[in-house]
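Laboratory data are not the source of any read-out in this text; all were calculated from the coordinates shown. Quick caveat: nothing in here was measured; it's all calculated off a predicted structure. Cβ atoms are built from the backbone, for glycine too; each structure is taken alone.
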Structure P
C-alpha cells in the first residue's frame, strides 16, 4: 500500500528497529512509479505490481526484483544474477498463500522465501518474508540463524492507524541505539565485498571476529574501544574459499553471532 503518508513501524525483541514513511512519489518515463521512503528514493512499482529496489550509481540505475505482488503459489524469480553465470544468484519464491488476521485486518498473506542459488551446489536458504495484502511486509526472518523475526508492530495505512504507534525519542540527528545488536551482512553471497553493521548501546572495548564452522578464528576485524552508536565494517572475502563463516560481535556483556555465506 504505497501512498504518501503511509507509515510502518518494525520491532525486534520488543525494540523499535526501523520506521518507514512514504514521503513522496514520482512517475518515471516508462510509467513506473518511484516511491520515496524517509526522503530517499527507494522502491519502484510497475503496472504488473512488481516491486523493485532503486540503486542509482552515477548515470546508471540498478534495480532488483524484490517482490511480485500478483505472483502465484510456487512462482519464483531472480532478484539478482551473477554476470559470469546467469543461472547463479539470489532467487525468491512464493512458498505459501493463506488467509489470516494481523493488526485487526483480515487479509491474504504470502510467505516468500529467499535463496542463494549456486548452480550444481544447490540452493541456500537466506530469508523468509511474510507479505500481507494491504499491509506490506509484516515479518522478516533470517533463517541462517535461529532467532525471532523482525515484525510489523504498527502502521498508518491510508489514514487508518493499525496497532499502537510507539514514540521513539531522538534528541539528535544521530540515532543512539537502546540495545547492542549485530545485523546480517549485505549485499549477497556472490560479492567478495560485504558490509557488517552493528549497534552499540554502551561504550567499551569491542571485538568483531570471523570464525569458520569448526570454531577456528579466521581474522579479528575490530579490537578497540568504541563509543555508543551505529557502525559498519566493509569486509573483503576474496582471500577466503567458498563456504559458511561465523562473525561474532563481543561488547560488554553481549556476545552475538551470525552466519555468513560466501560463494565464489
Structure Q
C-alpha cells in the first residue's frame, strides 16, 4: 500500500511538472512577437538546433526515404531532437529555408501565398513540370511531420510541425495559381534572435544537395568552427556510407566549400577535420 502511495505521489509530481512546463511554454509564446525576426533578402535563416542536427540529412537520393516513427535524430552539442515523419533531405531544407523567408513577412498562423513559379525560380531549380511536382512533394512531406526539440535554452521539449498546413489544389483537385502555406505560432520559439544562423542564400542554393550543403549549414552556425571527428560528421549527415568512402566524399565536399569561398582552408589530422571560414 505504501509503495502504491509513493508511486501515485511521484506520478502526481511528474504530471504537475509537465503541466508547469507546458504553461511556461504558453506564457513564453504569448509574450513573444507574432512575427519571425528580420534578415536581409540576401540571406536565409535557420535555428541552430536544426543546423546542428541530422534532421535534414544527405543520404543518397537514389535510396528510398524511410518513415521515421519518434526516432531520435543525431545532434552535435546540446539538445535532443525526436522526429516523426518521412525522412527529410537537403532539398527539403532548401525549400524550408525559402519558405521561412516568406513567412517572416506574414504574421505566424496566417496564410503565406506565392506562385510556385516564383518559388522554384528562387530555389534555382529548372522551370519545368518535374520541379513543380518536386516542390509540391517537399511541402506535403514537411506538413506531415512532428518534431520535438529540447535544449538548455528552450528549457523543455517544444513540439512543432515544420508546416502547419499546405494547399496547392482546390476542392475540384485543380492546381491553384497561388499555393498556400500556414506556419504555426510556436515556430517563434525556435527562431530566437540569439540562436539563429543566417546563411548566404546565393551560396546555399548554388551548392549541390549533399555533404557540402549540409556542412555549409553546420559550419555557418559556428563563427570559429572547432575540430570535429569524421565519425561525428557522418552522423550529422545521416550517411550510411562506410567510413572510408565517406572520407573520400568529405574531402570532395570540403574542396567545394573552398571553391565557393565559404572556407579558407581545411585539414585532416588524426581523423579530426579542422576548417577555417573565410568570412
If Rg and Dmax of the Cα atoms in Å is calculated for P, Q, the one returning 20.3, 70 is structure Q
State the single structure among P, Q that was used to calculate relative contact order in percent (Cα under 8 Å, 6 or more apart), giving 22.
-> Q
Mean count of other Cβ atoms within 10 Å over residues 208-215 - highest-scoring structure of P, Q = Q
Have a look at P, Q and say which one yields -13000 for helix-only ellipticity at 222 nm (-39500 (n - 2.57) for each DSSP H run of 4 or more, over all residues; to 500), as calculated.
-> Q
Which of P, Q leads on FRET efficiency 1/(1 + (r/R0)^6) of positions 120 and 240 (r between Cβ atoms, R0 = 35 Å, to 0.05), largest value = P
